[in-house]
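Engineer: What follows are several structures.
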Structure P
């Protein structure tokens, strides 16, 4: 990955929690997500499946099936502090923390290095 120039995105307290802020850097659009008080994740707004605008999709809680000892699915439960980005084109879900596709771990969102210093979010691209 090109680790060229560092860009200022803005103040972290101005970023909504788990909602993307889209930023254009040159010919690329990236999605910046505040995932905690002083922590962000940054991904290219390009789904590795078919090139959809993945960072324009919803961020939803991670749910998993509850399976009875008989093997029957008896419901779902939310996994605390786990979130998915859902691509708006075909519904593929990506782990917000890692960028990995839930259905096919071979697919992954392109991450960008970032840091938060003195409340300012920086992205290297």
Structure Q
């Protein structure tokens, strides 16, 4: 049975993280919100992840996640292998998952990051249509 601390809010996630990473997370969430006003957010406090999608199902309906680490934030893409990545920002060799390590707000605000998020949203919307 899941504990009461499994799920939480974005604010709780930031409150439990390194304060230097909070502005990066907030900037990434703001980008998601601007690109997809009707996003579904699920926050797993134990995993230090906020996940975003067109519905609540992690691997099928979510398109991106924000994961906190000690010195950086991973912007992960559940179906990243399907995305074009002309700047070669995406890391990972898994069947689907890819991520970008972000260490500063300026990196999060890069138009190439916005383009990847936008493409990930479109990919999920079209895949589930």
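Engineer: Upon calculation of helix-only ellipticity at 222 nm (-39500 (n - 2.57) for each DSSP H run of 4 or more, over all residues; to 500) from the atomic coordinates, which of the structures P, Q produces 0?
Structural biologist: P
Engineer: Output the label of whichever structure in P, Q has the greatest value of mean count of other Cβ atoms within 10 Å over residues 22-29.
Structural biologist: Comparing P, Q by mean count of other Cβ atoms within 10 Å over residues 22-29, the maximum is at Q.
Engineer: A further question follows. For structures P, Q, which has the highest computed value of relative contact order in percent (Cα under 8 Å, 6 or more apart)? The partial results should precede the final answer.
Structural biologist: Values: P: 28; Q: 22.
Answer by largest value of relative contact order in percent (Cα under 8 Å, 6 or more apart): P.
Engineer: If you rank structures P, Q by mean projected area of the Cα convex hull in nm², for residues 30-101 alone, which sits at the top with the largest value?
Structural biologist: Largest calculated value belongs to P.
Engineer: Taking mean count of other Cβ atoms within 10 Å over residues 46-53 for each of P, Q, which is largest?
Structural biologist: Structure Q gives the largest value of mean count of other Cβ atoms within 10 Å over residues 46-53 among P, Q.
Engineer: Which structure, out of P, Q, was Cα extents along the principal axes in Å calculated from, if the result is 37, 33, 29?
Structural biologist: Answer by label: Q.
Engineer: Out of P, Q, which has the highest value for distance in nm of label points 7 Å out along Cα→Cβ at positions 54 and 78?
Structural biologist: For this comparison of distance in nm of label points 7 Å out along Cα→Cβ at positions 54 and 78, the top structure is P.
Engineer: Further, regarding this structure: Which structure, out of P, Q, was FRET efficiency 1/(1 + (r/R0)^6) of positions 6 and 86 (r between Cβ atoms, R0 = 30 Å, to 0.05) calculated from, if the result is 0.20?
Structural biologist: Q
Values quoted throughout were computed directly from the atomic coordinates according to the rules given, and no laboratory measurement underlies them. Please read all numbers here as calculations on a predicted model, not as lab measurements. Cβ atoms are built from the backbone, for glycine too; each structure is taken alone.
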